[in-house]
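Read the figures in this text as sums done on the coordinates, not as results from a lab. Bear in mind the structure is a predicted one, so any value in this text is a computation, not a measurement. Cβ atoms are built from the backbone, for glycine too; each structure is taken alone.
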Structure I
Amino acid sequence: MWAGLEWSGRWRMLFGTMEDWRFLFRAGPIVRDLVLAPGETIRLPRVHLGVFTGGPEAATNSIRRYVAEVLAPDVEGERPHAMVAYDHWFGIEQEVTEEVLVAQVGRAAELGCEYFVVDAGWYGGSSERFFLGIGNWERVDEVKFPRGLEPLSEYVRSKGMRFGLWFEPERARVGSDWAREHADWYWSLPDSRYLILDLTRTDAQDGLIAMLSRWVARLDIRWLRWDSNQAPGPFWDAVDPTGKVQFAYVDGLYRVLDTLLARHPNLLIDNCAGGGQRIDFGTLRRAATTVISDHAEDPHVCRAMQTGGARVFPANYMNSSIYIGPDDPEEHVGPLELISRMAGSLTLCGHVAHWSRRHTRRMVRLLDGYRTFRHLLMKDFYALAGCPSADGRPRGPEDWDVVQFIDPTTSEAVILAYRVRGHVDRAKVFPKGLGPEVTYKIGNPFAGGKTRTVLGKVLMNEGLRLSLAPESALVRRLLPIRA
């Protein structure tokens, strides 16, 4: 069995056996000497339980299917999928202006980005550092965006992309607009320059819903990046050391998210959370994508996070970014950098407008190829053995990382292989879950040319030979040929 709490507070979970070998499962929020007054109630979190037959891969694929098919919210009336997005942060950061972003819009559209997201630093008081303006949610930085955000959002839509905007709704800097105007809505800590919104208060929830709804309607926001760089735990402890307050806080958080999604059915919530935090069933029910990390530089690190997280999370939640700085040569982003983010969703960041026409065409070819197999990234996942580690999990830079995604209904599959260094130039991998009597056409989705056909049972029993140079990656699509 597997289990997960629909809970964005503190929790623990225990699987094990008793001394007499009885099975033990215990899960729940972490509290300390909590006492309910006569007539007082709290709502405990939902517990999601799943059962499966088989080993670890059966377990992780059971979780992946549940998250993809049951838990994840719809995106504009359809089930979520792996996405290609643009976000300005990694590469532009504080230097964001309307002029800089307008230059990126055309190139992002040419690359086939579906969303164009304006990250932190668009609001008043953020000219020097993004965090100095946290809480000035009602006004745009007039130096960076003298015409407001409306012209930019309209230009993004004119290029066929959806507009996105960053917020950190639960935090405010001392002295910011919201901290002054709604002082009674916030909790504080001694010597802290930041406050946390008291989401146990209905009026604070309503105020947050109203503010965010105004922006969504005003700019037709389709991607709302919900960041959370300040852990609420210390504030909870200061208010109530027993932990009772977190129940009302989490309920308030979910009410805000649920209301926004109900009020704006085309809205996608992006769980950023400091880059890779708050990834729990409570958030995944409401957010259609998640930033897995703020690391956006080393392709091998990003690949390892995606292929590791893919064991339990489908591709819409494995969103990894590519840093493109103002002085980076265009060769800084090549096949390795893109393929290393293709085991999940992919976000291009920074100065894509600097790329030449020739390099842009290369990137378009890679991204077009990605779109031919990304639907499989929502399906079953396998780590393939023999590269050369025995269980398919790389232990060091000399081991290849080879993973497979497969649709169990159609038996269509894709294999992604990565090599850092070492002395193994060729490897044989054994695909899993193929139709034994199905003939597969094996090809490179990034290039036309040669393909070959092989029976599924031959691939599973005799293996598929791959060749990789150091610091490189490849993709092979296994397309069933139907009679």
Structure II
Amino acid sequence: MSKASQEGMTAKKKDNFDDWYTQVILKAELADYSPVSGCMVFRPAGYAIWENIQRATDIEFKKAGIANSYFPIFIPERLLKKEAEHVQGFAPEVAWVTQAGSSELDERLAIRPTSETLMYEVVSKWIRSWRDLPMRLNQWNNVVRWEFKHPTPFLRSREFLWNEGHTLFATRAEADAERDEILGIYRKITEEFMALPGYLGRKSKTETFAGAEATFSIEHLLPDGKAIQGPDWHSDGQNFSKAFEIVFVDQDGDKQYAWQNTWAISTREIGVMLAIHSDDKGAVVPPMLSETQVVLVPIVNDESKKAVLAESRKLFERLRRKFRVKLDDRDHLTPGRKFNEWELKGVPLRIEFGPRDMKDRQAVLVRRDTGGKRVAKLASMEREVAKELRAIQASLLQRAAKALAEETRDAATLAELKRILSEHGGIARVPWCGRAECEAKMKEETGGKILNFPIGQKAPKAKCIACGADAASIAYFGKSY
């Protein structure tokens, strides 16, 4: 283990969230800084979390009939410029390749900030008839957005990993019907695997993805009182199909433009998950995603060492058939040092097994999330471990949901919204008329923004907090990353 990990945590979550978060990431050996400013290195334990997220999400995509593909990372400048609103939204963040070896390129190549323009140039050749639709593609890749804001591992980096879903349909109705399916998949992954609650809703026009007609998102709340956007789904209408001539002949023999959607979940969610669940001892990782779900620590003395280690290995072989488990039989560290290390790294469940346990045919189970201990019989260990892991997973979601509810408040006036954000942070529910002018006023006077507003809500019997007109919806509002 690295020297940094051995030193353990020094920052406190409540006292200095930024320092605490950075220590969790580095000392739990989940990620590290790279020589390129704003870019990060995924260490094996951190990348394993992403692999588990990717695997679980990909299974759901395939159930929905979505096929994986891959398109190049380089995008010719002429393609990036084809959809004006789209390129304008990304222009400040695009990194360019202008030279290969000692020769300048004839045309600049953008390093993929997102793949719409390149993909649609190619896909337009594949679609001729309504029989070619729907076309539902996904790719797992990396993107580069050269942001100049303060980089933070996982939460904000210049290169990150994600999925890019790109789907094409013959009618708007078919395209719109996909929304709940994809957002349902993302909600399942965030809640059941990451133990992360969030508010699902539609973004305001101001916050809509560049080039899209509408954006829907899941919004999370971090412990420092700031909101952060999670997975999203965009209705792109026919904006891109018209720019890239994605045309098909419908059943009546008429030419039509395809209707398109895009959607994504990124490695940002790992940072959100760690920030919400971890504590002053280090990382806390939900069992569904942790690289190691269970660590087995033999506790030995000179007299019992051989026998305890032999029984520990037998138990390890049993458990590894069902769980991601490690046997920590290192002989140069005390049990206490091992306990601290695995707590720091966030392994959900620790099993302690010593001479007395061997004699009594039992072991001690220790939960990472609560520190709770209990004794379990070796004969039923698989069942007991599974029970504990389920309990940890459920407890993390319940605790996070409780915290989100407690930090969500109602604001009926602009003055009340200012007070909530200045005194508490968190998320406020605010009546809003739907006008961009009022959205801008709220943003200017509070430093926050509309995160999203729930889908399908009825107009509330309330007045817009910015202008006093009848409210069209209740919106979630907060300061955001």
Structure III
Amino acid sequence: MTTQELIIVSRDTDAFHETCTQRILSGASTLLLRPYNRFAESLAERLDTSGVQAPNLCVLHNEVERPLQWPVTLAEKDTKTDLVVVCASDPKTVAALLMDQVDDMDTSVVSPVTTDVYTHHPLFLISIPKSGTHLLYRLAEVLGYRPGVVCPDNPRPETWYCVEHSNSHTSARHFFNDTVSRSPFGNRDHPFMRSPALFIYRNPLDILVSEANYYHRDGKTAFAGYLQNRSFEERLLALIDDPWLLGSIRDRVGEFIAWLEFPNVIPVSFEELIGPRGGGASDLLARLIWSIQLKLQVPGQPETISSQLYREDSPTFHKGQIGEFRTEFPEAAMDRFFNLPQDFMELLGYACDPGGETPLFSGRIDEFRRRPLRFSETEFSDTPITVEQNFSRHNIVKYQDRFFVVPESPEPIDLTTIDPNRFFSTKSLQSSRNTIILGSWYRLMVKFLKRTFSGKT
């Protein structure tokens, strides 16, 4: 039996033939070509005449786009295969075929490079506080993303960023209400809408345990003094429902719940990601990693990626165990928690079962794991967007991924109707600001020198 792996190669017959041959030599005996198109036909011919042990090449009934030629045979969708070979070229078709394998944990996949491969896009990371933020960072790292943290005007591919500033704890309510209201163009040009994001959530009961063990420590939070002189139980009670400063756990977690519903967001539960070393399950971790690989099109073996995740040197690491609330929560704290409206627990998938037991794992895990990614397809690069007005008598306009320095004028200047090269432009907003500042300084110096050498004081 061969090791499960996602293999991404250039879509040419030589590259696919070499990869398939390697898998055949490693023990793969049944290959499923999806779909059976001209490319698949050419690959089948190469494999049939290559001299290696002839594999069983098959294709699904509804995916035959060419007349079948021996040795390719028809197969049912539930036919056991060792290797699925994605022969499509359209990015949407490739993405859909990859997601077809999300529940198959015994099969490897060969897929072509498309514009959706992870090296072509940035990744955004979002986390509820005390839900495993640094574990999420580690996941992005082992998947192959470099840390960028603060998102620039033009984010780099293969790099992870926070949605806003250096704060991975940006709530959906804040980003889509407060930030939109003060951002140019209603923030519609933000790259988040056209990029994938990973959002980590956790059972709020365990979030509370982690908060109560951390927030009171001097220097760890700005409000540590508010909790410092309280016992663990008193801190728990305050964190569950505090009318004066902290609000309720429902308030705090509720700010993030909307992230679960965005089609470009991959929800990841702490309980899945922590794995068996944190009281989780190895099969849930493997299924999660495999689904993320298929969605982001990250090559590699789920087993290898999983083995590199767990680190105990996180700056906010406590115990990293799931279900701590079952032993840490006193009765008074549990009563106060369940006196809150439980809608947030239901939306996160942790609502009590019919027997009144709070589950360790979210009931929405499979729903999120099987949900395909979708991005906004609307681009605004050809729409002039004024991002700064009246900056030292200039406007800064973003257009075609550059920032143009446009002098203020009585009549509006439309960059779509005149040559934008008439104006100085840079690749970042700050560079354009610096250019304006430098120009203003230069004009002041010229004016000063003229006055000095003309004899005027």
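Here are the numbers for the structure shown:
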{"item": "Structure from which 39, 31, 18 was derived, semi-axes √(5λ) of the Cα gyration tensor in Å, options I, II, III", "result": "I"}
{"item": "Structure (I, II, III) behind the derived value 0.05 of FRET efficiency 1/(1 + (r/R0)^6) of positions 162 and 298 (r between Cβ atoms, R0 = 25 Å, to 0.05)", "result": "II"}
{"item": "Read-out FRET efficiency 1/(1 + (r/R0)^6) of positions 106 and 354 (r between Cβ atoms, R0 = 30 Å, to 0.05), computed value 0.00, structure in I, II, III", "result": "II"}
